[in-house]
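Participant: Once you scroll down, you'll see the structures, which are given as structure tokens.
The numbers here are math on the coordinates, done by the rules we state, and not lab data. All values reported here derive from a predicted model rather than from experimental measurement.
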Structure P
């Protein structure tokens with residue numbers, strides 16, 4: 001496995017395996033150099049398939065690649081779940097299959113319970129995070145993902161209350177567009193403030209009227225804490241986690257798409273070994 005890939009530093013059980021890919025270790029040519037996993041970004045399909053096969057070898061499990069639509073749907077994975085399943089989060093209690101979400105500025109969030117019975121992954125851009133267009137107002141992708149995760153846990157073993165289950169849940173936040181780079185409009189700020197006034201601290205006004213810098217990982221932390229999940233690890237909003245500014249390590253849609261026509265995709269993956 002390439003040395004600059006990220007392995008979560010969190011107290012997950014030893015049989016729970018997780019990683020986050022970077023640009024290195026693959027065969028894709030520029031501007032997708034080199035470990036692009038997205039099959040929808042104009043990269044050579046053969047190169048993408050080679051990269052995906054390498055990821056599966058390094059994981060020791062089959063990653064399921066979702067068709068992500070910036071929504072809140074969650075897929076429950078098993079050995080037969082096909083790539084291209086439409087969802088922005090996934091959950092599994094089975095070994096041999098890995099939850100995977102692709103990102104290139106959006107925030108990936110990985111979950112496990114402290115016993116490593118069920119694992120999950122969520123793709124959280126601002127729309128998915130706030131629950132834009134969701135069936136249940138105010139319920140974003142993190143809430144729907146955790147609801148499916150707890151349902152899967154209850155099918156595996158008798159458990160306590162939702163509050164007790166939240167106390168036994170770990171969440172790891174991966175690299176994403178950082179608070180120094182994520183410029184948004186008033187509509188984004190208003191959507192989060194409609195959920196909670198506490199979100200105001202995650203938006204810093206810019207000189208241009210109606211423009212703000214948004215702290216995506218902090219917004220996710222607020223949502224997770226509101227769910228009772230307080231054992232949070234990974235992205236703390238510091239520059240090392242920013243996909244936009246760390247150009248040699250991370251793909252970034254906001255940085256590269258307009259200039260280069262497209263950009264590659266990284267993946268956050270988790271599975272039960």
Structure Q
């Protein structure tokens with residue numbers, strides 16, 4: 001029987017070990033780094049962000065938003081606090097975003113949530129010592145997909161200087177025949193409305209599209225197609241295949257000093 005290339009657990013033997021590691025690292029970061037937890041950006045209980053700060057004076061600091069993955073149906077911001085290790089080391093405020101999960105809500109609701117999280121950052125981050133004019137964003141897997149929804153529509157500035165998209169999903173149609181059909185049931189309307197490959201974007205944004213060298217073929221094809229799509233719109237795009245990385249290790253490594261993924265994030269934040 002052919003394995004579903006989108007079912008990550010079937011292709012990453014250490015899946016559970018990596019999840020346990022990132023949860024442990026996140027708990028350690030929440031104890032160690034200066035932070036403000038569970039700030040509301042909307043009325044729903046899922047609409048919160050955690051802020052993490054570098055040591056020292058907080059005035060005009062760069063700001064970085066991270067949006068977690070999990071195929072829109074699992075994980076939370078608490079599982080990804082460890083990303084703040086790299087962001088704060090680069091001298092920026094880390095904004096780790098939470099959102100509601102499918103199938104309890106549909107994709108339109110999640111996209112609206114991350115956009116409102118961005119609006120909260122632009123309106124309020126100066127109160128915490130951040131500079132809204134120095135905003136960057138990253139996301140992994142479904143989080144990379146959601147991050148693209150913040151990059152404008154080609155007719156207005158996105159207010160985002162740069163984006164790092166890891167292992168992203170840019171064409172949702174193949175997911176309709178994947179294992180996710182039984183779990184979240186992506187609709188034809190959602191494919192048409194929320195596939196980044198059909199969108200236009202702010203040409204001022206610099207975008208890094210990264211995928212693990214050991215990921216399954218669809219992730220490489222989607223990265224290549226989306227990079228070309230952005231280049232045709234005039235965006236500055238760089239595409240990277242991260243050596244010895246799979247779909248889970250690439251996001252874990254974003255919080256580990258000395259790894260390629262952490263280097264990509266640090267370069268974006270400090271650029």
Structure R
């Protein structure tokens with residue numbers, strides 16, 4: 001599955017800034033995606049639009065081909081969440097579900113993209129690509145996570161997980177391609193952990209990334225049941241974090257700590273309104 005030749009989007013949302021707030025200005029979706037009302041509920045960021053993405057199926061199946069695209073225009077602020085964790089069910093031999101998420105964040109925009117984790121059932125096979133293209137003065141927090149579950153309690157595992165994260169600045173070649181491929185894994189590979197995740201924090205160059213990395217390391221080291229490490233992205237474009245939790249709740253606590261630090265850092269960037277204000281003729 002190539003990031004350069006995606007499936008046609010089954011969910012395609014575009015955001016614009018109007019009247020001091022972010023609104024949806026393109027809203028296209030097809031089965032299994034469902035989109036209802038969006039909200040402005042954050043008192044600290046009244047311009048920010050919160051979107052809760054739902055699916056009619058509630059799961060990913062072996063033959064699914066799902067592509068999502070989120071386009072944030074200049075000065076917008078968007079938080080994207082999902083209705084809950086998404087089950088990935090067994091795929092027939094030789095088949096695997098494919099999912100691609102395209103995130104486009106224009107100048108001065110802020111994105112908080114934190115979907116709930118994938119739950120990989122026995123025999124599940126999933127290929128996913130997350131492609132983040134973020135302007136140099138924009139901010140983005142993007143998380144991804146999975147856990148495993150055998151409803152029969154026999155310790156059976158998923159068949160395959162092929163996951164790629166592509167990070168780039170607008171108009172540039174990828175700064176980072178981070179790929180993980182697990183095929184017929186043995187339980188020993190997970191070393192007693194049940195939940196795994198990653199986070200990418202893209203921030204304007206005015207931020208002190210070394211200090212932020214240390215803050216992240218300190219905050220995450222205090223969470224019981226969580227192993228995590230933070231590092232600088234290439235060309236100091238931001239920070240990357242890897243997490244492994246004994247349970248999913250440990251991973252969620254880690255993501256909450258990361259989000260709090262990201263929000264504080266993103267708030268120090270030039271305001272979205274100032275960035276989006278047109279210049280005089």
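Participant: Computing helix-only ellipticity at 222 nm (-39500 (n - 2.57) for each DSSP H run of 4 or more, over all residues; to 500) gives -7500 for which of P, Q, R?
Facilitator: So the calculation was done on P.
Participant: Moving to a separate point now. Thinking only about relative contact order in percent (Cα under 8 Å, 6 or more apart), which of P, Q, R has the largest value?
Facilitator: With respect to relative contact order in percent (Cα under 8 Å, 6 or more apart), the highest-scoring structure among P, Q, R is P.
Participant: Given 26, 21, 19 as the derived value for semi-axes √(5λ) of the Cα gyration tensor in Å, which of the supplied structures P, Q, R does it correspond to?
Facilitator: Going label by label, the one that fits is Q.
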